[in-house]
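Each value in this text was obtained by applying a stated rule to the coordinates, not by laboratory testing. Computed from a predicted model, the values in this text were never measured in an experiment. Cβ atoms are built from the backbone, for glycine too; each structure is taken alone.
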Structure I
Amino acid sequence: MEKSIFVPCGDFNLEASISDGSLKYGAVLCHPHPLYGGDMDNAVVMAMKNGFLRNNFTVLRFNFRGVGRSGGSHAGGFKEVFDVVACYDFLKQKGVEEVWLGGYSFGAWVALKAIGESNAEMQIKGLVMVSPPVDFMDFSHLKLPSCPALIVVGSSDQLCSLESLKKWLNDNPASLVLVKGADHFFFHGLAEVENAVFQFVGSLKTQR
């Protein structure tokens, strides 16, 4: 069952929804670009959520600062890093043992920034990125963390071409799922996103 909550973040709160599952595993999900209509209710974010829920994760999706009922104002993806850390801290304080990050488009970019800039503040156990916009935003200074990572991208993605994605990855280990016929917005292919998350996360759980 999912419930609406607010997550403390500095001097304001972030609007969020949490689906309670096992306290062994949790996930924080980051939505696409707020200036283009992105919020936590985005269909791709919901597909990611369902993939995690099928593995009995506690899942927290939230609105970045300035979106919906979240306080603050949009900061170009820079201060949004603090939003991600606040949601991570919230799950850890709730008692979740292992926290994953998931992000779609702009959310994938911010999630990567949060991992790189938080240093030892966040111990992420896994990362899921859907359509990281490598052809639209600056990924040159970002790299994958050492934890397991899944990247899901459409074969017709306008903002994340397979060529640019592979160039950015530069042989860094990541599981890559290509959704045939899908573009950046996944008007088709939501079920494939959900199943890719479900299978990747589930395979790692069974290895432990």
Structure II
Amino acid sequence: MELISVNVGLPREVTWKGKTVRTGIFKEPVSTRVMVRSLNLDGDGQADLTVHGGLEKAVYVYPFEHYDHWRSELPDTELTMGNFGENFTTTGLKEEDLNIGDRFAIGTVKLMVTQPRMPCYKLGIRFGRPDMVKRFLASRRTGFYFSVLQEGEVGVGDTLELVSRDENNITVADITQLYTREQTDPDLLHRAAHLEALPESWRDYFQEQSRRQDMS
């Protein structure tokens, strides 16, 4: 499990469908070691803090393994690290293998897996494709977020070490499948609704879905 690219970028204004939009999705790789703080990385920023960034979305991670899929899916698009707005591009970490609540150490940083990434229209801006949000979610290649348990430095080539595995055994992929209704297991839905490591907004959503399921 290795960090192969660290990507940061500050919000900028772009034109999309005739309107000016401010977005922080444009990230570029950096070669120096970077400080990871509780809300984001040094040199990084988010435009709309109501839906991006924050303690539970401090670091966005995207598996390098998914790039092959997108090169096939989007043959006319030149893909470089950070294209999906990720802060960390990694190898060896897949959504179906990671539990919500798993804890990792990298460099001098300690992190915890919190949730999958749900795409917004700004992903379409980054790729210049209005259909990109639908494609991204349909692919189930969402990437995931870390919260920062201990601030510190990271750099390209650092190894991610699994410190502890969350015993609830609910994966990042499980959460995405529950959200998209691809997974309808009532027991899994109930467990997700009470998963402490999952952000409150997700738990509230799944509690509502569980109630509706019980009533049907």
Inset, instruction - Identify the structure, out of I, II, from whose coordinates distance in nm of label points 7 Å out along Cα→Cβ at positions 94 and 126 was calculated to give 2.2. - result: II
Legend entry - Test item: mean count of other Cβ atoms within 10 Å over residues 166-173 calculated as 17.5, pick one of I, II: II
Inset, instruction - Of the structures I, II, report the one carrying the highest value of relative contact order in percent (Cα under 8 Å, 6 or more apart). - result: II
Legend entry - Structure from which 15.1 was derived, mean count of other Cβ atoms within 10 Å over residues 70-77, options I, II: I
Inset, instruction - Could you figure out which one of I, II the value 4.2 for mean projected area of the Cα convex hull in nm², for residues 14-77 alone was computed from? - result: I
Legend entry - Computed 22.6 for mean count of other Cβ atoms within 10 Å over residues 22-29 - originating structure among I, II: I
Legend entry - With Kirkwood radius over Cα pairs in Å derived as 17.7, matching label from I, II: II
Inset, instruction - Match the computed value 2.6 of distance in nm of label points 7 Å out along Cα→Cβ at positions 110 and 142 to one of the structures I, II, and report its label. - result: II
Legend entry - Structures I, II, by distance in nm of label points 7 Å out along Cα→Cβ at positions 38 and 118: label with the highest value: II
Legend entry - Label whose coordinates, when helix-only ellipticity at 222 nm (-39500 (n - 2.57) for each DSSP H run of 4 or more, over all residues; to 500) is calculated, return -7000 (choices I, II): II
